[in-house]
Structure 1
Amino acid sequence: MKSHPKSYVISKRIDNFSLRVYEAYIFTRRFFMEIFGGGFEFQELIKQCFEIGYKSLPLISLTGFITGMVFTKQSRPSLMEFGATSWLPSLVSIAIVRALAPLITSLISAGKVGSSIGAELASMRVTEQIDAMEVSAVNPFKFLIVTRVLATTITIPILSFYCAFVGLMGSFLDITLNEETNLQAYFQNAFEQITFLDIGSALIKAVAYGFTIGLVGCYKGYYANKGTQGVGEAANGAVVTSMFLIFLEEVAIVQVTNWFR
């Protein structure tokens, strides 16, 4: 068996990485060109918004509610040492609105939605359904890719704010059982420290995360190969790559937001 020098292996990996980056650039550029190219598939977009958004509500509801309640329970002992339990609503709302709601929603969606998109498109690729669409004069990129990426970009921000609301309700339930705070007083304290910058940064995060999940899932599925093995690789790659990029975007957006504070 012929062995290659280490320098050759490293060079080959760099070439493969550069090729994937170039393919991703071409894929992203084509997406924006197709958006403004006319002939928009509105019905398919509504269908994808339903599949991605509405069917994710139970999981988002449960996760958001438990996150708000558990975060409140974990924060109470520390604040009790300083006699500052009255700060709990503000603390929880800042944590949920600024960071937890967009991040948790996007990570759940990356696992549920990203893998589903990657597997679906990869299955269509290996069974030559995408090739059949091209032969029948249907633009598969506009019908399959543009609608799914736009659907995730639209629905993930909506789900993020819904997750924030459910999380705050979970926190309220824990606080009212321990401190007997009414709903009006709770929300007054909760939103006292929330600014327009917090809401704006949360929206920007959610839009960026949604776009990333949709684009990565579609890219992995659209360029799948290796038969049925490629379907699993596309689904796994969509989840791993989306989560990695989401964490990078989180760091970058937080850093930029802190410059404006």
Structure 2
Amino acid sequence: MNVSPQPVQADLPPLSARSVVLSLLLGTHPPELPVKELVRAVEPFGVGGSTLRAALSRMVAAGDLRRTDAVYGLSDRLLERQRRQDEAVEARTRAWRGDWEMVVITATGRGPAERAELRGRLSTLRLAELREGVWLRPDNLRRALPDELDQVAQVYTTRPDRPGRELAAQLWPLDAWAATARGLLAHVAEAHRPADRFTAFAAVVRHLLADPVLPPELLPAHWPGAALRAAYGDFQREVTGRIGR
């Protein structure tokens, strides 16, 4: 189903202390930092030491972080989020030969919460719903579908009769995604203060997670996906390069 992403906002909301910490750790490999490094790293973003320590305590209690002595790292749940974020930025693909992945939901009797969870998982896998229970995408990603899908769906490789560009345009709001990406690129180019840049690039990451990562031959002209990834990669190196200095 072709659903438009939210348009970029010129005035993005400021990041909370929790958001700054998570963004730093999600962009750090391995995703753990001593508290003294965190104190120094969050200072340019307007987060003071006492505010940081209060946020860290709450995040450990909530299961967002784990603590070993004075070192804080991502929990297992957020390590999975980091993996998805890394995949969104790196976009590991292979040459497309015209095949499509098709996932057909076969399980019945699931409640609304279970159905919503499954839809979210399939969207995270960059599949799009053609019609109720039938999900598609070009077979150009270097990733395997999770084994647990076998319990609720049948997975096929297919070649639709419809032209690929026409089908892709139906499944994803490509023009809207591209317009938002160009707006974000313009916004980050004008953001100079560390806090403003950090906030803007947090929005960039969220937008990259919604990129369908289609083969070039299915994309509109002048697709800004690569430029957005390159801009985020430069920013990530800029931020992590300051850690530990």
Structure 3
Amino acid sequence: MPNGLLYRVAVDSQAGGWNAPCRTDGSFCYVPIPEQAPGGRGAVFDHGYDEFSPFVTALGGSWPLNLSGPCHLDPDFANLTYGDRGNRAQRLRDFMVPGSFLVFWAGLRWLDGKHAGAIVCSIIGFFRVSHVLGASDVGVLDAHRNAHTRRANAHSKETVAFADPRESGRLRCHLPIGAYRAGAQRVDEDLLGEWGNLRRKSGELLKDGYIQQSGSPPIFNDPDRFLRWFRGQNPEFVHANNISYGI
């Protein structure tokens, strides 16, 4: 049976010290976390924040001075890959059977509307996974497609998921799913009911939609129910990391 995992991604207060902007019309910017180990198999494959700052300013946001140099572009929506290590990589190896999916959410900051300035938890991307490989098993022709395989010392315990382009990509419009309440970032209660809830690896349901801790990504308790909800939002996929807003 296909599984679904909910991954926290993108720059935020814990990784980068900043939240990318979004608007109530659904427009948003995807900004990756900082890169801790640049250089890899060739600097020509590295990605930098100068690729992302124009989209932020075009949307009406202000680029933070602390974000410069190389970034850890992962997930890569242009190349349809997602890589990870540690517990997050183990989740991929344990749960990604054929037909399984990854849902990516980010903490974005509203630029407009009644909650302007506040953080919203929003789905920004979706991958229907085609296959999963150890980073060291990814061939040289595909090494440029993910941050973990661009490194010269890609490790077998680092894992990369490749997505099916027919049903994967960055969302054109972000989908708000929650906010900060009761001392943590949580999925809205009504959505938890529509999705059939989220659970831990042990099978225990998450308490009150808690998704703040990113070390062990939540598992969709009823993947089919989530997919019915998701398709009902009429998501539009883009095979790019950002789209132009008047640039």
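Bear in mind these aren't lab numbers, they're just calculated from the coordinates by the rules spelled out. Values in this document were obtained by computation on a predicted structure and should not be read as measured data.
Observations on the structure shown:
- Among 1, 2, 3, structure where relative contact order in percent (Cα under 8 Å, 6 or more apart) as derived comes to 31: 1
- Among candidates 1, 2, 3, the computation of Cα extents along the principal axes in Å that gave 47, 43, 33 used structure 3.
- Given -26000 for helix-only ellipticity at 222 nm (-39500 (n - 2.57) for each DSSP H run of 4 or more, over all residues; to 500), calculated: source structure among 1, 2, 3: 1
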